[in-house]
Structure I
Amino acid sequence: MEHSGSGTSGVLRARQDVENEIEGRTLVDWLRQAAEEHGHLPALSQRAPEGTGAEWTTLTWAEYRRAALETAAALIAHGLRPTDVVALMLPNRPEHLVADMGAVHAGGVPLTVYATFAPEQIEFVARDCGAAVAVLEGAAELERWRPALERLPGLHTVVLLDAGAVPAEPDGTGTAFISWSQFRETGRSRYAADPGAVHERMAALRPEDDATLLYTSGTTGDPKGVPETHHQVLFQSTITLRASPLPVGGSSISYLPLAHIAERVLSVYLPIRVAGHLHFCPDSAQLSAYLGMVRPHSLFGVPRVWEKLQAGLSGALAAAPEERRQAVAEASETARAYLEAGQYGRTRGSELEERFADADERVLAPIRAMIGLDRCKHFITAAAPMPEDTLRFFTGLGVLLRDVYGMTENCGAVTANRSDAYRFNSVGRPSDGMEVAAAADGELLVRGPVNTAGYLNRPADSEALLDSDGWLHTGDIGWIDEDGFVFVLDRKKELIITAGGENIAPAAIENRLKEHALIGQALACGDGRPYPVALLTLDAEAAPAWAAARSIAETELSALAEHPAVLAEVERAVEAANARLARVQQIKRWRLLPVEWSVEGDELTPSLKLKRRVVQTRYADAISELYAD
């Protein structure tokens, strides 16, 4: 077995250091400390309604904690017992976190349900975890929860943010419906009259109790529940901060689904530890606008997010005057050389450092400021391989995109590239106190305090996940280099094994194809076939701009996907990608689809990962045609 780390003694020392820092503590303790030490600082902000004259509405850390305590009192008043699950289907907004922390302070377990789940998935999750209370946004969410309410009498209370969505009459299920404003008023009066009930629940909490419950996105069957304890959450937050130190009171943006472990760590837990100022962006499509307004100190995004930012910024830079574009090109080459030379084990010369400092001050820093990234020190990505073209683009702006690696089952990241120890194309080295190893077949294994104890109600799956030595089997294939940096190749189950016996990682092919601006998404397949083929989609932003620049009248993706000039350009893109791939990886045939894959269309998970099986099933006929003689 191939191991990564600084030796057993070093791992154990680092682990114990973290354990000493969080010993005996829970999220309740962290939030109390934040409110006591930084109660006046802003905690949760959302855009103010138009006409109010304000830009943001904000809760301070003291107000946030008070709201959580009052919400806990309301939950107790409505019959929530210790360890009961409180299901949340809300957008990214302050009420989401207030309800979440309210559940924690009442001794309950908050669960954010993916907003894209179908009614049958919602019912499965609610039944599987025995949800007692649901906090929903409005009528559309309530409609999707109806089947669960009708068949699960244990789900006794539904709170609705939209008071207008509260049913006027009982619906026959025995469910109590109440508006969020009424619910909060109940909590305020109950907590003011008798805070003891809440404080008893808080005092009873232990680090080994569940702090949250998450469900996998269900790409290969029913979603699986993953409990995360207070100890796991605090350990993960601590090692994340050690890899990416954040300033006290620093600003960040919450825009990814809070049902995903990465967003929960970054938006729910880390801000508590550093009294951060969280700004809620209700729609990820608005991220660019929020970057300018918030100017965050850190930014996390899956590769698709960085690709979208690249597409928008590339267009703006391409429209600049020739002299300006030339200055950017020269500065970018210096920045790339500077960041490449800064990789672990390399050294930078003083002349390169001086050239970069000059190029950054004159050219690159103003560009980053233009898009709201002037204060950002930590640029993080995860969940899928970063296309080389995107990495090259951002390094050219002086931005170090640092890959991390982890999964729901280990409460977030277990490896990280650090600003002082990074290696391109790797996912970094193990976080403090964590161990990573590669099994004989290349599967990556993880061991450490953040690993889940198993899936909820899934003993067989839990047994397959964790072995007797405490190693969690990730299902990812990769390797570890001589300096302990971990490299992820692909999902073990997604490797293509051709009819000739060649093992091919589809992600490597797809990233080459997506390097062309026109190609937004790609799926390579060929398992059991003689060669790989690909399904492609156009980039919804880049394709119309590309067409307009060539006086092509069509703007719809469906029309552009059939246009001869577009098809010819895509053919050139495939040829360029093939030129950089091994012969067995090269795409022999391809099909340009008239759509863009999306979460709403069920081709992407809520965390923007490609659902390969869904796409392959949906376009089975198109794939078969690519292999037809």
Structure II
Amino acid sequence: MATYNFPDRNALRLFEQGDYIFCYQSFGAHKDRKDGQSGYRFTVWAPGARSVRVIGDFDDWQGRETSMRQLEESGVWETFVPHAKEGMLYKYLIETPSGGLLYKADPFAFYAEKRPGTASRLTDLSYTWCDSSWMAQRKKQSHFKKPLNIYEVHLGSWKQKRGIQEGEEPVFYTYRELAKELTDYVKEMGYTHVELMPVMEHPFDGSWGYQITGYYAPTSRYGPPQDFKYLIDCLHQAGIGVILDWVPGHFCRDGHGLCSFCGSKLYESQEHAHWGTFNFDYSRPQVANFLISNAVFWLEEYHADGLRVDGVSSLLYLNYGIDKPSLKRYNERGGEENLHAQAFLQKLNQTVGQLFPDAFTIAEESTAWPLVTYPPEEGGLGFHYKWDMGWMNDTLKYCSLDFPFRDGSHNLLTFSMMYAFNENFILPLSHDEVVHGKASLIGRMPGDYWRQFAGLRLLLLYQMCHSGAKLNFMGSEFGQFIEWRFYEGLEWFLLDYEAHAKHQQYVKALNHCYLRQSALWKENYTWNGYQWIDADNCRQSILIFKRQGEKKTDFAIILLNFQPQTYKDFKIGVPEPGIYREVFNSDDKDFGGSGCVNRRLLRTRKGEYHGQKQYLSILVPPVGGMILTYCPPKKGSEELKEDNKNYVCKQG
């Protein structure tokens, strides 16, 4: 796709139509030369402004000789400033039609002053990448056929050098320090991807990054943009994908940001009913262009592997969060759908698909909006994945029930399979579930200390074996009891306690087991990969199902027991005769369990059970579960003999 430098008329036309996909290559501040002098060229969209100047360190913030000229009647202003150098701070001084003066950060700035400063900073994004092997490997196979197990991270509170003390701000790890610490940890734990909560520049720590002022600038809290590239580079070299949270639904009302950029509405439509922010105006082609170009920017410049699009429901509905009938709005068809936002999301996903066919987009969409992960030409929104909020709500509600009440709520576990393949789902246990008084994951589990850990192990095993990709928020992997606090680091000292250390080892073992067992992810998004064996045992609160890989003999049998009873010689029907091996058990003593495991090879017995022609007799752990795999017989092997002897598993 062709790119342009202003004042190219074709570029202006494309921008006005919303089709200048790489507009960040022209807007903002870029190194340039003019009349033999080095400096920076500045370009900003400010329609309706009476005048625009760029001010900064290069002119002692005076703006006497840095007036910008408007290109035709486009609302695009530009100028060249000689002697402007990398690292200098700057802003745009915009004179409104009424004569007011506004000091605005650059909407396209690649770097921002560290908060509480609000200026933009000149920088060169040049970087020598070393992740060519990862980028080439990304193209070789569809991500739908690969394991997807995501570790969700808030960089400012994963670890801190020093928390808030007597009004002092925390001391964060830098991007370069995280490149070592975070990469090593995620690699060791066996996650396939990290999802970073928004790293785009934002003024208020308490927004967690979801109220942005600098869409093109990774936050300066942790270092310069080149260092953020280094972090992604290191993760890629370690074989770890990177997903960025991206927020195209709304922006904060801080005066130096996008709000009332020229003295009146430009980027915004109306105030968000829930968050006190402003929704973007998707009916303006230039605004939609700004956002789609931003998505392209993070995928192109920072080699991101995916974008998780925040708050999609709030984009799609005109009256999201609005209860008063008098305040409600309707589209030209009489419905409540935001048709401009729908078209924006479709164009976004089409653009990503065309330019980055090996990357993906994820929708955080919590309603019943249809066809979220279907192509736009079929009436869909075009996302690759959607968060399964229904599964999350039902599962956490069930796991929070005390054991005597679970048999009456068995449908909370099974209902997700009624719609599991309507979309390509990700099963999220995210940061939103461990804040605002909801309690940590382990804090939701009923029973004594042992049963709480057992319940959390079982929840994570259920998530791992259910169809769909996986996402877990940091801290759950070692059973942090308190809710997440954005202003302090995770409680890593808990690993000095045996129960928490064993739980971390459990999650590590579960993650690596998931990577080895391709039946858990090869056919993750169709009924080809899932079959119920027993969905109806509400009396004992037990689920049994099969996960199927690409080959007939590549399958796993999953049994989950959500009650504290242990069962000996428990019979389960299995699809193939022969030998089975327990490859994972959440009740292993190494993980803090009671040790009710099946250490020997298991041989089927003839007889109808669960609709199958043969069955296994196994030991079922309390508040625990297991993964069994099939050992295909080889001609002439011991396994073909028709007896019921169990052989010790030599593979552990």
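Rule-based calculations on the coordinates, nothing more; no lab input. Given the structure is predicted, the values throughout are model-derived calculations rather than measurements. Cβ atoms are built from the backbone, for glycine too; each structure is taken alone.
Suppose you compute Cα extents along the principal axes in Å for every structure in I, II: which one lands on 71, 61, 58? Write down the numbers at each step before the final one.
Working: I: 71, 61, 58; II: 93, 55, 50.
It traces back to I.
Once distance in nm of label points 7 Å out along Cα→Cβ at positions 41 and 281 is calculated for all of I, II, which comes out largest?
When distance in nm of label points 7 Å out along Cα→Cβ at positions 41 and 281 is computed for each of I, II, structure II gives the biggest number.
From I, II, which structure was helix-only ellipticity at 222 nm (-39500 (n - 2.57) for each DSSP H run of 4 or more, over all residues; to 500) = -11500 calculated on? Walk me through the numbers before you get to the answer.
On the way: I: -11500; II: -6500.
For helix-only ellipticity at 222 nm (-39500 (n - 2.57) for each DSSP H run of 4 or more, over all residues; to 500), the value -11500 is produced by structure I.
Here mean count of other Cβ atoms within 10 Å over residues 409-416 was calculated and came to 27.6; which of the structures I, II was it taken from? Please report the intermediate quantities before stating the final value.
Values: I: 27.6; II: 17.1.
Traced to structure I.
For FRET efficiency 1/(1 + (r/R0)^6) of positions 473 and 561 (r between Cβ atoms, R0 = 41 Å, to 0.05), which structure out of I, II has the highest calculated value? All intermediate terms of the calculation are to be shown ahead of the outcome.
Values: I: 0.55; II: 0.95.
Between I, II, the highest calculated value is found for II.
Work out which structure the value 7, 25, 27, 22, 15, 3 belongs to, where P(r) over Cα pairs in 10 Å bins from 0, in percent, for residues 17-208 alone was derived from one of I, II.
Working: I: 9, 34, 35, 18, 4, 0; II: 7, 25, 27, 22, 15, 3.
Going label by label, the one that fits is II.
Which structure, out of I, II, was Kirkwood radius over Cα pairs in Å, for residues 201-320 alone calculated from, if the result is 15.3?
On the way: I: 16.3; II: 15.3.
For Kirkwood radius over Cα pairs in Å, for residues 201-320 alone, the value 15.3 is produced by structure II.
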